[in-house]
Structure P
């Protein structure tokens, strides 16, 4: 599946490994939370990149203590109506301080790209290569926000205060 990062399609160096599948000898891998919890010691011993995929029902706090060991966390969007991954993204970025790649996977829709980005996602598995143009449009559709978010954009009140003349 195409991977969108920084507004461009990129090659995905990560291999998603299903539960029960043998681990590849080399290469960066993404495993489920269940596999991470069962095989943590063996996975940590690997020399390559390590990522964990959280299903919508998995709580981000389950891996909070292990974040320094992980280079990537993939958060699953099973349907467009299920927004639990937004909450997980904000927790991972803002409460737990995760600095690695935060990837949106599953039902990643163009209409949600901006909001995913605001919550801290910086990589998106998309269905087709037309996503680059859609990404650029989505990132520019809204220019003023009322809420602070993980993307660090200034809020409406911050922008107003910057424009106010000093007395």
Structure Q
């Protein structure tokens, strides 16, 4: 997955997922898209306190003030970057797949890696919030920077992922 807005959406959804099951977020994805202007960075960066109140009252999303304000704040940070810079930044942390064997069991799939730790550190240094190493690794998984499909998974065998 590429593109600043697409990566911002995944980063935002991963922030909302923190402490919850992924299915909880996925079931609300359409609500999130409607509530957060399709996760268009420039539009969300313009959200006001009135928008925060609207979001806190929206039953179609996860109504956590800290996460909502972090997602809006992250849009303002991302809006200050040059076009394509968020995409380039995140993808610069994609590990060399040749160095990493395919996991054979779910217990071999890491929650963090040195790359996700470095990505989280870089994002935080730039002002992003709700982006710890575990969230950064989940972002890397969701966007295709890493392939954690098990060695015997049909998706990996079919060559759909690198």
Structure R
């Protein structure tokens, strides 16, 4: 898997840990919501950074009270037709004030990167076959926006005289 951010391809310091698997000492780990809900005390005692992965049917409200404990939230896109993670991303950023890394995982598509960025995502796990240079170009392909969103870009209406 390749991980990109606006600045380019980056090393991924995070490890996804399957439910029931031991936590690697000192590692930055991502766990499922189910594991967080059943094993939060042990996870909080872990000596590394903590992230959580939400499936598309799991809402921001499920982790809202614990957001300060997470350095990363990974939101899953199971298919290109399922856009619920867009709404979850905006809720995490705008309603709940999450400032950590917001990562898109799963069926991440190049033509959706710009829109994911606008919703608050700042890291993207790409499929192994992806040509990362071409994917990075997607961030700059649209120069004018019409709505205010989590990315802070001013909409075109603010430039009217």
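Each value in this text was obtained by applying a stated rule to the coordinates, not by laboratory testing. All values reported here derive from a predicted model rather than from experimental measurement.
Which structure, out of P, Q, R, was helix-only ellipticity at 222 nm (-39500 (n - 2.57) for each DSSP H run of 4 or more, over all residues; to 500) calculated from, if the result is -15000?
Q
If Rg and Dmax of the Cα atoms in Å comes out at 16.3, 60 when worked out from the coordinates, which of P, Q, R was used? Computing Rg and Dmax of the Cα atoms in Å on every structure in P, Q, R gives 16.3, 60 only for R.
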